[in-house]
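Structures given as structure tokens follow.
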Structure I
Amino acid sequence: MSRMPLEERREALVAATLAVVERDGIGGATTRAIVTEAGMPLGALHYAFASVDHLLAAAIDAVTDQERIVAEAPLATGTGADLTEVLAAGVEGYVSLLVERPARELAYLELMLHASRQRLDDGPGAGGYERSYDVLAGLLETAAATAGCVWTAPPRALARHAVAMLDGITTTWLADHDTEAAMAGARFLASALAAHATGRPTEED
């Protein structure tokens, strides 16, 4: 284990962190529990990460990246596709992921709430959502390019609205397990976002 490359060690610790939080909640995510899950000695965590909070932040980013992979697959469906349909396919992909692995999404929410608690007295800032905003803004750019549209509002501003509604879809589904309603929420979000786009200007324009 001591010869494991640093990046692999970090990935293993992130995977162990998510497994622990899924199983035991954020309260169970102690240093000892995480390294035990990863099959590493106690000092391994602080060799790979500056602190437990840095590890938890990396776990948040890992889930965000997993969600991005699922959401971006339908976005490149072919130039000229209807923007609302392209966006709906991406958000519905996320809802399907939520239904498939609810414990992982619940763990993500716990990690986000923990990160928010750490900055209760801080000023305005993206906090733990920084990567989510960046990822969603990039996905919105991809969707618009696929549909031949341009956004009339900054994609990052739209991304913040999307994150807020996605969190609502997630927490509501975790409470009621109403997948049909969650999919309807996904389509509503897609329509709301598409309302802030217009056709790509031509050279004559």
Structure II
Amino acid sequence: MIKTLIADDESIIRQGLETFCTYDSEIEVISTACNGREAIELAQKHQPDVVLMDVVMPEMDGIEATSIIKKELPATRVLILTGAIKRETLIRALKAKADGFILKNIDQVELCHTIKTTTTGLFVTSPEVVLYLSNPVKSGGVLKNLTQREVEVLRFLANGKANKEIAYALGLSEGTIKTHISIILSKIGMQSRTQAAIYASENGLI
């Protein structure tokens, strides 16, 4: 069973998400929270596999709560759940080490599939977010800590290129590319290639 915690300040949303989850025998909602602080307390108590985390909540917002949960319970997957896509929110979610970003208009089948997928270690996001990111806005100075070579590697990575393809294009070894990617992830504060690709899109590299 995938132990799931739902955090949202609107009771109707919490109930709706919980109902969706009950349709799947592999998912168990172990508790619900109405604010970020309560979400942290319940996560510490129950150690869920997945947390569905709303963004705007009283006492403590969902992204701040996500950051704390990921530090204390790194194995717990946290999916940011929101009614609207905002660049600032997406970037904050990535920096908080969120494991996915989904919209509240998600249907039951997609929600359950997303919960199951994130437990495999993959970063998940709604199709609408991908479409939104296809029209990036440049953000001056955000990538200033990267060398020119690292920016080149990040651009290839963001375009879905494998290490072997990047190495061939730049005339480098695969080992060197792996090293560059590790350094890039460390510098931009991301944990996966997918997160780095979204970050690159946000900063106008693709």
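Remarks
- Taking mean count of other Cβ atoms within 10 Å over residues 97-104 as the measure, the highest value among I, II is held by II.
- When relative contact order in percent (Cα under 8 Å, 6 or more apart) is computed for each of I, II, the largest belongs to: I
- When mean count of other Cβ atoms within 10 Å over residues 105-112 is calculated for each of structures I, II, structure I gives the greatest result.
- Ranking I, II by distance in nm of label points 7 Å out along Cα→Cβ at positions 81 and 121, the structure that comes out highest: I
- At a computed 22.2 (mean count of other Cβ atoms within 10 Å over residues 33-40), which of I, II: II
- Of the structures I, II, the one that 2.6 was derived from, the read-out being distance in nm of label points 7 Å out along Cα→Cβ at positions 129 and 161: II
- Highest-scoring label, criterion being Kirkwood radius over Cα pairs in Å, among I, II: I
- With helix-only ellipticity at 222 nm (-39500 (n - 2.57) for each DSSP H run of 4 or more, over all residues; to 500) derived as -23500, matching label from I, II: I
Computed from the coordinates by the stated procedures, all read-outs in this text should not be read as laboratory data. Worth saying up front: this structure is predicted, and the values here are computed from it rather than measured. Cβ atoms are built from the backbone, for glycine too; each structure is taken alone.
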